[in-house]
Structure 1
Amino acid sequence: MLDEYPPILTTEEVARILRLSERTVLKFAREGTIPAMKVGGQFRFSRDKLAEWIERQMAGGEFALWERLPQWHGGVAELLSPECVLTGFSATREEEAFQKMVDAAFRAGRVKDPEELVRLVLIRERQCSTVMRPGVAFPHPRAVGPEVVPEYALVLAISPEGVPFSDAPGDGDVHFIALFAIPSLQLHLKILAALGELFSHEEVQERLLSARSPQEVISHITSYEKEREKDDV
């Protein structure tokens, strides 16, 4: 399927083939997501192995999802839209919170079947609490089909007064709820890891709690993630 390309490909060529940014290709290569090798300190890619990898991803539906997220570099801010950031959020219990958040994703066009998504989120919550640390919860169904969420849905709710969660430690109130769902298991795990890293920092939580608008929330997250990238270089 890639006969017009040379046997060994550069990052630029792979980015063109996959319709991804070179930065994303390098990230996938470092993570081992796509087959790669180092030659003289630079990543190079076997044309034949890449073709096999593409066929596997297309068969499993993963490649189509990456096509729809062509510029995602692994940051949370890139996946958020203002209509899916709920500041000054309030709910009397977790079920009400999930319903409000899924409704927001539905209005934003991220969800096809909101009733089914709420059902799946509640099933996951009953199996095991998604409160990851005091005051922070990441509700996420383990299996969601494209008929429910075609690409991905991520809604961030920030509640200064807190939402009571039945299995939350301490006073039981959760101030940050990031509900997400995606048909791809691999991307599901990447989003979960990105959220976990972001909300592991108290200074980030303090900034987000004081934000007055969805745009300000996204701006704070963007600034933090850019600073983190500089530190990683």
Structure 2
Amino acid sequence: MSSEVRSSGPVFVVLCIDEQSVLQSQLQVLGAAGFRVLIATSAARALNILAHTPVNAVVLDHKPGELDGLALAVEIKRVHPEMPVVLFSASPQQAPSRLRQLASASVAKGSSDEALVGALQGIDRERPQAQGIRAYPRYDIELRVLLSMTKRVTSGVFWVKTRTLGEGGLGADVPVSLNEDEIVLLDLMLWDNVLTLPASVRYHAESLHGFKFIDITSEQRRVIRDYCQIMQS
């Protein structure tokens, strides 16, 4: 079976690794598999690439030089919440648990050449959810939203403030840590419209949580779209 990337467009990957031998080896392997590889030997370089280049995934080591892997992953998720991160470490199981949670996949450096390629191909197959190619655009909008936790033994209700909003979901700072795939209810106050939508937690990086709306109707999407476009005009 061919290991080439099967995608509708080029897949750009940032390699944030400071070991030259490992970097050169993976650069060759990923390039042969069809990935467009961008090299970042420091966290600052990785963040600069993400700010100016459409990237599909970031591969980082547990200790990529001047900024540790956890701090880099948190910063990536803060600025680019949907960006997939692959933990590429000699001992992924020894990385901080928070870093393992933020990572879309983990690959040990001693694995076969196909391991990292396979992890990135798995992410590539989910590209409709990846950074910059969502099914629906996101807008930088601050909005107070009432969040209700209904699936826990101890329920809770909180006001949260969004960072981004779109027809497919929102990103917001939440005062408690929610689990990935946890279901909550969100009450969006859009002028005279109050939309009550179930949503699942897609990720969280410190206080920032990403939510995906569940069972949203076309009319509800229209209301959100109109609100976002007017607020951004």
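Please treat every number below as a calculation from the coordinates, not as lab data. A quick note: this is a predicted structure, and the numbers were derived from the prediction, not measured. Cβ atoms are built from the backbone, for glycine too; each structure is taken alone.
Quick check for you: by distance in nm of label points 7 Å out along Cα→Cβ at positions 26 and 194, which of 1, 2 is greatest? Walk me through the intermediate numbers first.
On the way: 1: 1.8; 2: 4.9.
Answer by largest value of distance in nm of label points 7 Å out along Cα→Cβ at positions 26 and 194: 2.
From 1, 2, which structure was helix-only ellipticity at 222 nm (-39500 (n - 2.57) for each DSSP H run of 4 or more, over all residues; to 500) = -14500 calculated on? Each step should come with its number before you reach the end.
On the way: 1: -14500; 2: -8500.
Structure of origin is 1.
Match the computed value 13 of relative contact order in percent (Cα under 8 Å, 6 or more apart) to one of the structures 1, 2, and report its label.
Numbers: 1: 18; 2: 13.
It was calculated from structure 2.
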